[in-house]
1. For structures 1, 2, which has the highest computed value of volume of the Cα convex hull per residue in Å³, for residues 51-186 alone?
2. Here Rg and Dmax of the Cα atoms in Å was calculated and came to 22.2, 70; which of the structures 1, 2 was it taken from?
3. So mean count of other Cβ atoms within 10 Å over residues 211-218, computed for just one structure, reads 21.4; which one of 1, 2 is that?
4. One of 1, 2 was used to compute distance in nm of label points 7 Å out along Cα→Cβ at positions 123 and 139, and the answer was 3.0. Which one was it?
5. Quick check: 7.9 is what I get for mean projected area of the Cα convex hull in nm², for residues 115-218 alone, calculated from one of 1, 2. Which structure matches?
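Just so it is clear, none of the values below were taken in a lab; they were calculated from the coordinates. Predicted model, so just to flag it, every value in this text is computed and none were measured. Cβ atoms are built from the backbone, for glycine too; each structure is taken alone.
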Structure 1
Amino acid sequence: MDPVLEELEFLALSPNRVDVLRLLAAEPHTRRELGSETGASQPTLGRILRDFEERNWISRTGAGYEATATGRLVADGMSEFYELVETELKLRELIEWLPTEELTFDLRALRSATITVPSQTRPGAPVGRIVDLVGDAEQVTVLSHAFNDRMLEAVTEWVDAGGNFEAVFSADAIEPVRNDAALADLLRRLADAESASLRVYDGPVPLAVTLTDSVVSLLLRDDGGRLQAAVDTDSPEVTDWARDVYGRYRADSRPLTSEMLD
């Protein structure tokens with residue numbers, strides 16, 4: 001067997017081993033402290049510490065035990081791998097709808113993201129999540145290839161109440177709205193509002209991104225246009241990405257005027 005895989009298996013088969021190594025990589029601990037923090041019995045800790053000493057991952061000190069340089073290396077690697085797999089598990093059911101070619105940030109930035117999916121009792125939960133975020137925001141920015149009537153109504157009311165809004169929509173998204181009198185009226189009110197700036201991008205827009213202050217939300221749809229999930233995060237890396245991608249589409253867009261909806 002590959003010796004690297006053997007070491008990975010050695011750690012992965014015992015959560016206590018991972019926890020003990022992580023604790024000792026952070027700072028020295030006594031056996032009693034390790035037992036208190038991990039819940040492992042003293043005989044179990046004895047075996048773990050002996051195994052770690054044999055691998056030169058830890059050393060004894062006057063304060064108990066601490067990780068060596070290579071022990072810290074392994075602990076850091078296991079933490080990184082744990083976070084990677086944790087993120088993959090969170091995104092596994094969504095990957096077919098994620099516009100991954102456009103998501104140029106490290107997907108690990110979505111590790112702590114909130115994922116909202118439709119349910120039988122709350123089919124509109126993803127949009128509801130973003131509407132709630134809009135209600136608490138001071139600035140809302142949107143880049144999208146489609147309109148949602150509930151979202152459009154919420155944003156219009158929020159702008160009427162004094163919110164600052166800017167958006168870039170694909171030209172293909174405008175036509176269906178123009179053919180719906182109620183939606184056209186809402187969009188016209190937005191286009192005429194002093195605190196709103198709406199623009200149209202003539203090419204395809206493969207994203208539906210909403211930036212509410214520093215929180216980025218992605219609306220994910222399947223090939224049939226059905227809403228599958230909302231993913232939101234306040235990760236600075238994702239926020240920077242959203243502002244950058246919005247700026248690029250905005251630079252190649254043109255103003256949307258109320259006359260365009262007539």
Structure 2
Amino acid sequence: MDNAFGATLREMRAQLGLSQLALAQAIGSTQRHVSFLETGRARPSQAMVTRLVSDLRLSAAQRAALFDASGFANPFRPARPTADRMTQVLDMLDARVLAHWPFPAFVLDAEWNVLRANAQAAAMFAGAGTADNAPVNLLTLFLSPVFRALVENWQEASTALYFRLQGAAESSALVSERFAQAKAQGLFDHIPSVIRSSEEIPIFVPIVLRQPQGPALQITSLVGRLASTNDAAIEGFEVELMIPVDAQSESCLLRNLPAAS
């Protein structure tokens with residue numbers, strides 16, 4: 001007997017770190033019924049699937065997976081990447097956020113592919129990627145020898161990137177693969193010594209980028225997501241806004257980058 005729902009529920013429960021008893025308590029059921037659902041001895045009702053989706057803190061992808069496995073109509077069916085509504089969301093982020101940010105800004109998908117970039121980002125990363133000068137994949141750029149050679153404080157600044165990639169790898173097989181490759185290449189071998197250091201770890205560490213001429217740039221970034229989406233693909237979008245940390249870096253960026261429209 002096909003037990004796709006049981007397997008999906010068991011995998012989801014593992015992702016949430018819940019025992020059968022804890023999951024049952026969270027949705028007002030019993031451990032025995034959860035066990036029956038996972039082993040296929042019981043079939044889920046639409047009311048049960050609805051309770052799982054509404055009472056547990058699930059991602060859009062997890063909600064869609066449960067409905068797909070249950071056989072009931074899936075209200076969270078993901079949009080195809082080329083669908084009109086996907087483009088509408090990207091157009092909205094482009095026009096309402098990226099176009100008004102005075103510094104480089106991107107929209108990334110879960111695999112760190114650059115879906116949209118403002119003119120400032122295109123100017124800053126000119127020659128690093130596509131024909132329109134926007135990098136194809138921000139992770140590929142960050143881990144490239146050329147970019148790392150420009151980072152004066154790679155050992156300190158890469159700690160934040162390391163932990164960020166740990167989280168991103170959980171939801172993207174491609175990021176997980178590239179993260180594993182970077183670790184195998186020794187790019188993060190210094191992380192344990194940074195953690196073991198007796199020095200207090202700063203609240204945040206900006207990236208210090210060497211410039212061919214002029215002072216080094218100190219920059220960090222602010223990452224945000226849409227808070228009101230029910231689509232797994234759109235839920236994975238991240239808006240990354242680059243921020244100059246000090247007045248000198250701000251002045252340099254504003255002087256060398258095109259003004260926001």
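1. Numbers: 1: 217; 2: 156.
Structure 1 gives the largest value of volume of the Cα convex hull per residue in Å³, for residues 51-186 alone among 1, 2.
2. Values: 1: 25.4, 80; 2: 22.2, 70.
Working through the options, I get structure 2.
3. Working: 1: 21.4; 2: 13.4.
Source structure: 1.
4. On the way: 1: 3.7; 2: 3.0.
Going through each structure in turn, the value belongs to 2.
5. Working: 1: 6.7; 2: 7.9.
This figure was derived from 2.
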